[in-house]
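Have a look at these structures, which come just after this line.
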Structure P
Amino acid sequence: MFFASDNTSPVHPKVMEAVVRANTGYAMPYGNDPIMDEVRAAIRDRFEAPEAAVYLTATGTSANCTALACLAPPWSTIFCHTNAHIEEDECGAPEFYTGGAKLTLVGGDDARMDANALDHAISHTGRGGVHNIQCGAVSLTSPTENGAVYSVAQIEEIALIAKRYDLPLHMDGARFANALVATNASPAEMTWKAGVDAVTLGGTKNGLMGVEAVILFDAKHAWEFELRRKRAGHLFSKHRYLSAQMQTYLDGDLWLEMARHANAMAARLKDGLMQLEGAELLHPVEANSVFARWPRAAHKRAHDAGAKYYLWPFAQPLDGDPEELLSARMVCSWCTTEDDVDQFLSTLTP
């Protein structure tokens, strides 16, 4: 009954086996290992992007922010949703990595940027010339921080606005595989074919030990990314252990299998919660996250039974009016089972 985050899940056994296999003999460091050659080829093949520059880092923050630093100069702003991960959960890292670029926050339901609001924000930025912050880049997250997924059409709409103002478009894909299987799109359709210039392909939340890929569809940013990654301390010496994880992730479409399972468990959890008297959904369940609220008494029973998940926002007390509705965020992972979901749901009723 562990729904706190997909970050809390174990590493897939095939990935652990791959790391052990990589731990034999010698291999060149810093991404020059032969496994990384296979990773680049696999990502380019799946994204139908033979000229793309492909790099690995160990954290989503370093992946997002190093990529954004290549797209947005220090005197510019990055347009993102008010609840974007780069705004809420990266401790000022985008500003730090870019050397001072700011974030301009754009509204929209379910943490998806509203296209009209984005257009308005961009058109009202930098109008005072040298005295103002300039437009730098646009960044979207799919799935969003509220569990919604951008359709290909919605990505294209955002991209068209970005291109109208000659701005690059970055996608935070920490849960990219979950969004991909939810849309039934191809990786290319959901990224460069829709107008995305750079994407972070997440793995840590979806069964890996700790590795994210950065895909730059315009290789003109490649050398700058390499320098920034090194300067930021995120160029791994024993890189083969990152490479081995990503290679196994993509091999046989394990990444899609794990994401598909996590999404299915979230749908099962949502369906069960909606049978609970007084329960309400806060956001659509389109990937592997469920945002809902239900009476405090049921929350108390679940916590007393050992269930792990976050009340949302965090400060809500478990003691109080038993009928009051408390909100929660619950995330399913590649190893969430039907029994996990059903056992949790059984704790909610007296």
Structure Q
Amino acid sequence: MTVSPGRYQSLDVLRGLTVALMIVVNTPGNWSHVYAPLLHAPWHGYTLTDWIFPAFLFAVGNALAFTLPRYESLGDRAVLAKVGKRTAIIVGLGLLLCVLPKLGGPLSEVRLPGVLQRIGLCFGISALVLHFLGARGALVFSVVALAGHWLLLALFGDYSLEGNAGRAVDLWLFGPGHLYKGEGIAFDPEGLLGTLPATVNVIAGYFAGRHLRDQGGTTRNVSVLAAIGAALSVLALCWAPLLPINKKLWTGSYVLISSGTALLVLAALAWLIEVRGIHRWTYFFEVFGKNTLFIYLLSQIAVIALDKTGTYAPLADSLEPIGSPKAASLAFALLFMSATWLVGYWLDKRKIYIKV
């Protein structure tokens, strides 16, 4: 069984899956009690949580495969305006999320980089590269971006938390007061330099989406996605001894393994949904996929509000009788994610889709 080339549920499910997981890993009941797969690798390494953000960027690229063709007849100036506007809105929303926790405090302590800022910049850069350079140019750009980032890391620092080139760039550009300090020092995992290789995750997603769009969701074409995903993952492991897999630096090997595993997951979803027609279970994730950025933004604002009012910890603590501290912490995250799903469900039933 195949579906119309105009719409692929597997792409919607992948996007929704990444949002659901992003909310779960961002909202544990207690950060001191979290199962290991739901934490980022301390430095070098790769966990389920390390897969989620680049998989979301991959899903952004999937969507580009369907939206960019509609831009082609508009002319370059209109494309620049559309892409620039959307990039500015996403970056602006990210900055808003950074400002809200600091309301009433000094602006000198507001973090400037962030998740939505990186999403916006990666979307904008990737869309313009694909529009103006085409598919071949985007492939060349991807190779240059990964190799160039590796060269910058090697020539102007090392692969440590304190001495990496990305941190030096951010300290010079933003200053220590505007950077994330969760690592114990001023270092931002969503810093400016790492945005360059992160655009390759979007471009990889574009090619995967274009493959489904043009070739259809057949067993053969899904197998091609799986084969490429496996090849990229193996290549990443071969590269890792020279350039460690590191999410916080967003190294080239990390781009390859996250893109490769995203392709494998997409291939599995496409085989189940588009090839086998097994899609009764997909609606839960499609709800997240239909109002993606709005639900993510809502989840972050809800966390800020709960923290500000001092209700986050008491709510999480109320689940302690469930069992172990880690189980209670996960239960809170799942309940919080379910609450955001209910909002998405309400919007979907009323055909309300908030696009950025």
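Matching task: 3.3 is the computed value of distance in nm of label points 7 Å out along Cα→Cβ at positions 134 and 222. Pick the structure from P, Q. Label of the originating structure: Q. Structures P, Q were compared on relative contact order in percent (Cα under 8 Å, 6 or more apart), and the highest value belongs to Q. Here FRET efficiency 1/(1 + (r/R0)^6) of positions 30 and 294 (r between Cβ atoms, R0 = 25 Å, to 0.05) was calculated and came to 0.35; which of the structures P, Q was it taken from? Matching structure: Q. Which structure, out of P, Q, was mean count of other Cβ atoms within 10 Å over residues 150-157 calculated from, if the result is 18.2? Label of the originating structure: P.
Could you figure out which one of P, Q the value 2.0 for distance in nm of label points 7 Å out along Cα→Cβ at positions 86 and 310 was computed from? Walk me through the intermediate numbers first.
Details: P: 2.0; Q: 4.4.
That value comes from structure P.
Which structure, out of P, Q, was helix-only ellipticity at 222 nm (-39500 (n - 2.57) for each DSSP H run of 4 or more, over all residues; to 500) derived from, given a value of -23000? Corresponding structure: Q. Given a computed value of -1.00 for log10 I(q)/I(0) by the Debye sum over Cα atoms at q = 0.13 Å⁻¹, which structure among P, Q does it belong to? Source structure for this number: P.
Which structure, out of P, Q, was mean count of other Cβ atoms within 10 Å over residues 158-165 calculated from, if the result is 14.9?
Details: P: 19.0; Q: 14.9.
Traced to structure Q.
If distance in nm of label points 7 Å out along Cα→Cβ at positions 142 and 334 is computed to be 2.2, which of P, Q is the source? Only one of P, Q returns 2.2 for distance in nm of label points 7 Å out along Cα→Cβ at positions 142 and 334, namely P.
If mean count of other Cβ atoms within 10 Å over residues 126-133 computes to 19.6, which of P, Q did it come from?
Values: P: 10.5; Q: 19.6.
Structure of origin is Q.
Taking volume of the Cα convex hull per residue in Å³, for residues 38-189 alone as the quantity of interest, name the structure among P, Q where it is greatest.
Numbers: P: 112; Q: 139.
Max of volume of the Cα convex hull per residue in Å³, for residues 38-189 alone: Q.
Read-outs: derived from the displayed coordinates by stated rules, not from any lab. Computed from a predicted structure; not experimentally measured. Cβ atoms are built from the backbone, for glycine too; each structure is taken alone.
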